Structure 1
Amino acid sequence: MGEVIRKSLAAQRTFNPIRSIVDRMQTKPKVNLPLISLSIGDPTIYGNFRPPENLLYTLAESIGGPVKMHGYPHSAGTSEARKAVAEYLSLDGRSIEAHDVFLTCGCSQAIDLTLTALANPGESEILIPRPGFSLYRALLDSKNVAWKYYDLDPNRKWEVDIAGLKRQVSDKTQGILINNPSNPCGSNFSKEHLEALIDFAGERNIPILADEIYAHMTFNGQFHSLATISRGRVPVIHLGGTAKRFMIPGWRIGWVGIFDSDRSRLQEIKQGISDLSMLSLGPSSILQATLPSLLRDTSPDYYRNNLEMMRINAETIKDRLGSIAGLRVIPADGTMYILVEIDTAKFKVTDDVEFSKLLLEEQAVFVLPGQCFQIPNFFRIVITAPLSQIVEACDRIDKFCTDRKILL
């Protein structure tokens, strides 16, 4: 038998914390109850959130359009799609041109391309939020690029601990990644807080990577884009896409938007993203062809109706679980998520992983432990299930907590 062929160093460094933690929970319900999955941020699972109707008509037209529609698009995206995204982003009061936009295979690739263009192994550090989306760390580890966490404060609506952020900055800091509105927190930063973050980044001359895939998905308060708040004071690399707001995560349409007022500070990074985009040749030409109509013609009622359903779900979870001794719900102001803190001393569990594992076994409710997002003794609920499922899940969590409660 021949010698084992070893996987590459990049593959060896690639590690998904969520996969590792969920694998530790390897179990299934031990009760005769239908599974309620509140773990995956995919709004299509239950069928209650659908794409805009105009998108489906546009898709059919694209498929039946000229033969050239089925050819290779430019690696940075078609000119029509890039222009449509630029116009869409400009609605927030931030000026951007089509040549500053790059289409990607989902927002995840937008993050990947940007980190690759911006940071060098051994030379650069990227600051990432805690709690935060696990992909940030996974991508940086795979590239052998150093990272440091900065903390979000649950007692201040998950705002950035700016004093702590300042302590993390070094001469190697190449960028601050800010996810707003936030996964997993469900938070939406105020204009004043974003101003403070921009002021800090400006003082240190550090570019901001703005993961705004949940832009405009807010229940309480207006969404403010970092590029708009910056007003050119700090270069901002916007990362976005269609997955969440338009309920089409499987389409894998994302983008990078370069906001650089004097077109010099990010000039090399922009060229780097352009060069790197040639490695994958961008997303499907057919799907790119739907972007002008999707971003321009989708009814405001579509957005309002979706947000209202999620707001009601978030309020229901806050009210129902917030009344359970031993749980503390941090209210959500947007996105598809809400975090709940566990006082493990009040229950027969050691930590959030065991809590989530036993909840799945004993009540067939699947949530993700906070450790998946670097915040122990919390769990994350996805709020896109139908209201009836949310109510049933809350009932089951209540019973689970009652059964597991330590009598003092």
Structure 2
Amino acid sequence: MATMAKNYENLKLACRDGDLKKVELCLMNYVDFKSVPNNYRDTPLDALFFGLRVKRFTDLDVCYKITRLLVSHGDRLNRYTMSIILSAINYANLDTVKLLVNEANGDLRYVSTLEGASCLHAAVLCSQPGVLEYVLGFFKRNQLNINLRDRIGETPLLMASRPITENHKAVKTLLKAGADYRIADRQGLTSFDLLLIGERNPELAWLHFDLGYDIHRDFKFICLLYPLVISEDPWLIDIGAELVIQEAMGVPIANTYWKKLCKYRTTRRYLRICREQLKIMRRVTFYEDLTFWDMLTADTGTLRKYAENYELVEAFFAAKCNGDFAFFCARVRYRLIDVMSQNNVKDLSTAVVCKLLKRPKMYEIMQHELTKYMDDDDFCSILSCCRKL
């Protein structure tokens, strides 16, 4: 028994250091996890993910291999060590997370008793591909709350929106999955308010607006607007464009906004250009009598109908704004891409690249071999008009 206990301790030390060879050596000597005293609290899996968390080792492939070995020898998560699943989501790769869930009793419903953080909170902080989508898919399938607050009132969306995290891909994924952008933190700031503090990302602003976010009804936003104006922040382009769109659609805008925005020359210029460009969008048609203004203001249902007409879609992306409405061109293209089928997006992107390179024979190769490595941002960039590839 003493020899087994010593071997067990050596195994934990090897796991903590991420030493695959030593782990294999320890497991070659017989280890019965169930017969070791207090094994349910201080396990090799716990030691492994502690080492990964404090960066005793950083090789995620080694982490997966050691996890596979430990699980195959009977190590499992239990109610005392379930916090390991949070560490795995935070620091390990998708294969390791799946292994713990499918074969080691890992429960994605787990919520930290200390911080109140869910597995979705942890996934927002993860940089490994596919982990957030995997955890979010589990939450959606099991109808779990994706807007759960932790002990300090943070939802996963608020956490992803903060400048300290600034996980723009997570923000986009959560918003499209139905995360509530209206929820505010303890200071009364929403996800959009928090985004304004960080680096500009027009796509996230457009997504908030298309989902129904009304900046002219957000009191906290009014407080944030003045610092943006005096610093001539790039976000003013998106804010001014949205207010001008709302104005053109007949939505009453409080004078408070116009006074703040028109106080400085730069913002006055933004508003003037936006109004001029909207006039052009109302006039320019690209398919029968359909204008770019119609595409900009159409609701999601109407856009989906447009997206089903491939001839219309081809005509839309073939038309170029030539800088006449550059503040809105990328947004209107983004809106249509967002509702198109993935196959149509791939077909259009492939055709654009082949035409650009003057290599029509590359069509089949690119469509079937290259596009599988591309994501939505790549397709948006290829199909853009006013942004360089």
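Output the label of whichever structure in 1, 2 has the greatest value of mean count of other Cβ atoms within 10 Å over residues 152-159.
Answer by largest value of mean count of other Cβ atoms within 10 Å over residues 152-159: 2.
Of structures 1, 2, which gives 24 when relative contact order in percent (Cα under 8 Å, 6 or more apart) is computed from the coordinates?
Among 1, 2, the structure yielding 24 for relative contact order in percent (Cα under 8 Å, 6 or more apart) is 1.
When distance in nm of label points 7 Å out along Cα→Cβ at positions 56 and 112 is calculated for each of the structures 1, 2, which structure yields the highest value?
With respect to distance in nm of label points 7 Å out along Cα→Cβ at positions 56 and 112, the highest-scoring structure among 1, 2 is 1.
Using the calculated result -11500 for helix-only ellipticity at 222 nm (-39500 (n - 2.57) for each DSSP H run of 4 or more, over all residues; to 500), pick out the matching structure from 1, 2.
Considering all the candidates, the number was obtained from 1.
Matching task: 21 is the computed value of percent of Cα pairs over 20 Å apart, for residues 16-71 alone. Pick the structure from 1, 2.
Going through each structure in turn, the value belongs to 2.
Taking Kirkwood radius over Cα pairs in Å for each of 1, 2, which is largest?
2
Just so you know, all these numbers are worked out from the coordinates, no wet-lab data involved. Being a predicted model, the structure only gives us computed values, none of them experimental. Cβ atoms are built from the backbone, for glycine too; each structure is taken alone.
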